[in-house]
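Next up, some structures in structure tokens.
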Structure P
Amino acid sequence: MDLHAVGQQLNVRTILEGSIRRSGDRLRVTAQLVNAEDGYHLWSERYDREMKDMFAIQEEIAKSIAQRLEVTLDSERQPLFRAGTDNLEAFKFYTQGRSLFFQRGLRLLPAVEYLKKAVSLDSKYALAWAALADAYNMVVFYGLARPETCLRQAKEAAQSAIALDPSLAEAHTALAMSYLIYDWDGSNAEKEFLCSLELKPR
């Protein structure tokens, strides 16, 4: 991978690389922070943990990177990493579903199933509800399902996400899409898009 080209494309100076290996209930996570300009390794670390510590590892990595870049973050008030659930299986299904979602095409169908499993394991998982809404909308866009069913389910999933976490930008984006393509309500769609941008400008 040409990190210099990636850095230019993303307009970033540093890139985080990593790998995860799993053996039974054990995880080995390797992370390294690289200068995109010259490939110099600014920081690297290896973490050997149990699966149950996965969320803690991600928080630890985020803190280490912030310290290395000398970024001041108030992690005492707000975690640097936000999983959205304490259920590891739900998180696993969410990440699998989201990965398939971004690959588009026929992979959207199993993406829906993975995300349905995520919310069935943790019905309060707002981020997974928002992702499920996105997936339902997208399968209709690709002509893979009947719109009268999926678009309604998409809106219900987005509303569930907002009810659980009104501060979740992804949920407002999902609801905006439902207003736009299910209700043909441009006014409310615009309000939700603007709300999402206000909550998460980047």
Structure Q
Amino acid sequence: MSLKICQIYKLNTEDSLIIHISNNTNLYLILEGALIISKVFTNQEILTLGILTSQDIVSIYFDDISLPNYFYQVQAISETYIVSINSNHAFFFQEMIGIQYKKTWIKYQTMIEILVHKNIKNRLIHLLLVLSETFGITNSKQIYINLTLSYYTIAIIIGSNRNTIGQIINHLQKKKLIVYNNNQIIILNLIKLSSYKYEPS
């Protein structure tokens, strides 16, 4: 029986791939869309590693232990198409994978820069600034972030909870910095939002 080298999948918003050490046999290239990749521990803690977009590579690494206390979750935050490439045949795409992985690594570094903030408000604002650059559609002075993001999804990304995210978003709305409606975000004033990180909570 021949083994397929690659296969294309469609993920709808909030669809997920769960990758354990036992089924970690593929690389994934994002053709279109956006994913968040998270490390999920058996104690239910979640660490988001990055927000990946078109042409990024999802390549999973497990520590050299037989029964790790974590798995990886790859969740779509928009309609997403990916190519699954069997790792045994990755050498056919070696040059392309090498180039794209360097670009993907920058996304992981960006997530570290978001999570390094101790203050959750500052994490959220930093996230909104990153999303506005990657997914933003400018209309007059406003920026519409072209993603559907629930409180829960935002909380997973920045390591918080729904209640805290709701409180911060309501506060930012009262300050007329953003609008949040039906899981959609509009940034009303990018400059003021950026500088608001440095104001005391």
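The table below lists the values:
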{"item": "Origin of the derived value 12.5 (mean count of other Cβ atoms within 10 Å over residues 10-17; candidates P, Q)", "result": "P"}
{"item": "Source structure (of P, Q) for mean count of other Cβ atoms within 10 Å over residues 18-25, computed value 9.9", "result": "P"}
{"item": "Origin of the value 11, where relative contact order in percent (Cα under 8 Å, 6 or more apart) was derived from one of P, Q", "result": "P"}
{"item": "At a computed -18500 (helix-only ellipticity at 222 nm (-39500 (n - 2.57) for each DSSP H run of 4 or more, over all residues; to 500)), which of P, Q", "result": "P"}
{"item": "Distance in nm of label points 7 Å out along Cα→Cβ at positions 58 and 186 from the coordinates reads 3.2; which among P, Q", "result": "Q"}
{"item": "Which of P, Q yields 133 [volume of the Cα convex hull per residue in Å³, calculated]", "result": "Q"}
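Each value in this text was obtained by applying a stated rule to the coordinates, not by laboratory testing. The model shown is predicted, which means the values in this text are computed figures rather than measured ones. Cβ atoms are built from the backbone, for glycine too; each structure is taken alone.
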